[in-house]
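None of the figures in this text is laboratory data; all of them are computed from the coordinates on show. Here the structure is a predicted model, which is why all the values come from computation and not from measurement. Cβ atoms are built from the backbone, for glycine too; each structure is taken alone.
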Structure P
Amino acid sequence: MINWNKKGLIYTVDDRLPWAHTHAQIPTVDVLNENRLGIFFSSRDYANRSLIARMEVDARNPTDILDIRKEPLFPLGRLGTFDDCGAMPSSIVTWKGLSYLYYIGWNVRNTVPYHNAIGLAVSEDGGRSYHRMFEGPVMDRTAEEPYFCATSCIRIENGVWRNWYLSCTGWETIEGHPEPRYHLKYAESSDGIHWHREGRVAIDYASPEEGGIVRASICKDGDLYRMWYSYRSNANYRTERSKSYRIGYAESGDGLLWTRLDDFAGIAPSDEGWDSFMLAYPEVVIVGNRRYMFYNGNGFGQSGFGYAEAAS
C-alpha cells in the first residue's frame, strides 16, 4: 500500500489567467525533466466554456509555479465540431519527438446536458505550442458504445498504444435531472489515432449504487500495474459528502484484468479546506525518486488542484 502525504493546494483561479472565471480541473502532467513539470488543466470562461491552460512548476516543489501561459492552449473548435463548447486535458505522451495531448471535447445537448468525445492535439516544438491534429475526435461513440467517451490514460508499451478510458453506459433521470453512468474500458492502437475497441471493461461498477468511475492514472512498478482513479455514487454526489468523488485504487499483472482495492488508495478527504468534500481526477507521476499525485478537490475542481507525495 502506498500512503500519500498531502502537500497542499497548487493553483486556484486568479488574475494570472485573465480569461478564466472558475475551476482548475483535471491536472495533466508532462514530466519535462527532474527539475521542471508542465501541468495542463482546464478553466471555465465567463460563458462556462472549458479551455485548456498550461503552467510549469518546480518538480522538487510543485507549489512553486515558475510560469503560466496567459492564453488558452488553443481556441474552441469550429462551430458544429465535437469541441465547440469546451476542451479539457486528459493524457499526454511523447513519441518520436512529438508531444501528443489527448483531451475531452464538449458539446451542449438538448435531451441530456452534454456529449463528450476524445480529441488529439500535437506539439512539434517541445510543448511550447499545440494545435489540433484533426477537427474531429479520435474516439467517440460507436455502435457498441452509443453514449460517450471521455477521460483517457495513454501508455505506450513495445510499440502498442494502450488506453484506459471513460465509457458512458447510459443516462438515468434522477430527481428530474439526467445523470450519466460511466466506468473504465480498455482499447489499443498501433498509432495513437485509430483505436481497436472490443468493449473490454477495466474497472466496473462495484454496485448498482455506483454511478461514475473516471480518470485512470497508471504507473507500472516492475511487473505490477497500479491504477488510481476517482469514483462516485449514482445520486446526490454533488450535495452529500459521503457520496461524492473519492480516489480509488486497483492492481493488475497485465493491465487488462484488474482487482479493485479502493481501501488501499492511501488518500482521503481532509477534515476541512479545499479538498474536504471531494477528491477527484488523480494524476500519478514518477519524477526521479519521488512519486506525486496531482488531484482536484471540492466542486469538481472549483477549489483548484493540489498534490500529495508518496510516503517513503
Structure Q
Amino acid sequence: MSVTPPLFSIIIPAYKAADYIGATLVSVYGQSVRDFEILVINDGSPDNLLEVLAKECDPRLRVINQSNAGVSAARNRAIAEAQGKYIALLDSDDIWLPWHLEMAQRALEAHPELAWYASRYLRIEGSLSPEQLKRPCPESCGLQAINWYSEGGTLMLPSCTVIRREGMESADFFPLGVKMYEDSLAWSQFARKHPMIALLDDASMLYIIHDQSACAHYDLHGYDRSMEGTLWQQMAAAKQATDCSAEAKVYYRSFKLMAYYYRRATHCRAPRFMRLIMRRVIRIAYNRTDAMRKKQAIENRVQLEPLHPKA
C-alpha cells in the first residue's frame, strides 16, 4: 500500500536550540495548511534538545540525529530524506505566522513557472508580544516575481523560503564548510537556473534576535575566509557559463567588491594613505554596481495577481 507524500517537508536544523524550538514547533502546528512532515536535525546539540523534542507527540515530527557538522550539512541531510513536494526551511528559533504555508502553496500553485517562493519578514528583538503572534493575514496579499540576483539577495532569509523539491538537483544544496551566509551562496547557485522568485509583499515570518542568534555572532573579519573560496568558484563558473545573466554578473561583482573592501582595503598592511585611496576607489565602484543592481531590480519586477486567504 503506497503512502501519499506530504505537501510540505519542513526542514529545521537545531543546535543549542532547546530554549527556542518549542515555540518554533508551536508555530508550525498552528499552520492553516496541515499537510506536512517536520524534520528536525539534531546537529550534535550539547544541550537538552533531545529531551525537549521527546515531549513532542505529533506524528508528523521526525528527529534526525547526527554529529555536529554545521547548518549546511544538517539541511542537506534533511532535504535528502524529505518526501514533500515543497521544501519549507525554518530555523529553530524563528516563528511562522499561521498563514505562512498557505500563502506559499497558493503562490506556487498559481505560478508553476516559478521554482521558489519567499515572504517578507519582521525582525523582532526581545520577547514576542501576543499581538505579533496573532497578526492576521491581510485580505489581499501582494505578490510579485523578482529576479533574485537583482533584489532577492537583500530580502530573503531561509525561514522565509519555500522551494519546489523537484528543482533541487544537487544533494549538497547548501555549501559545506561555510560558517556564514551559506544560504546566500546556495541561493546564488540555484538562481542560475531559476532566477525569478515569487515574493509575498507581506511578512509571514518573525525573525527573532537573541544572544544565540547567528547574526549576533557575525564577524566581518571571518566573512571572507568562510565563504570566499566558494564565492570565487561561483564567479569563475559564471564567467565561463554562456547562460550567466547580466544580473548574476552584477551580483557577483558586488560581492567581490565587498570582499576586497573588508580584506584588502580595511585589513591590509599597506600605508594608511594607500588604504584610504583603495577604500575610496572600491566604494565608488561598489556604488556604481549597486546603482546598476537597483536599476535591474526595477526592470525585472513583475506584478502578479494578489493572493487571498481561504474563507
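Please compute distance in nm of label points 7 Å out along Cα→Cβ at positions 102 and 270 for structures P, Q and give me the label with the greatest value.
Working: P: 3.1; Q: 5.6.
Going through P, Q one by one, distance in nm of label points 7 Å out along Cα→Cβ at positions 102 and 270 peaks for structure Q.
From which structure (P, Q) was distance in nm of label points 7 Å out along Cα→Cβ at positions 62 and 158 calculated, if the value obtained is 1.9? Before the final figure, lay out the partial values.
Working: P: 3.0; Q: 1.9.
That value comes from structure Q.
Can you tell which of P, Q yields 5, 19, 26, 24, 20, 6, 1 when P(r) over Cα pairs in 5 Å bins from 0, in percent, for residues 78-117 alone is derived from it? Write down the numbers at each step before the final one.
Numbers: P: 6, 22, 22, 19, 13, 10, 5, 2, 1; Q: 5, 19, 26, 24, 20, 6, 1.
Corresponding structure: Q.
Assign the value 16, calculated as relative contact order in percent (Cα under 8 Å, 6 or more apart), to the correct structure from P, Q. Provide the component values of the computation, followed by the final result.
On the way: P: 16; Q: 21.
This figure was derived from P.
Identify which of structures P, Q gives the largest calculated value of percent of Cα pairs over 31 Å apart. Kindly include the intermediate steps, with their values, before the conclusion.
Details: P: 22; Q: 33.
Largest one: structure Q.
Figure out for me which of the structures P, Q the number 0 belongs to, where helix-only ellipticity at 222 nm (-39500 (n - 2.57) for each DSSP H run of 4 or more, over all residues; to 500) was derived from the coordinates. Don't skip to the end; give the middle numbers.
On the way: P: 0; Q: -11500.
Only one of P, Q returns 0 for helix-only ellipticity at 222 nm (-39500 (n - 2.57) for each DSSP H run of 4 or more, over all residues; to 500), namely P.
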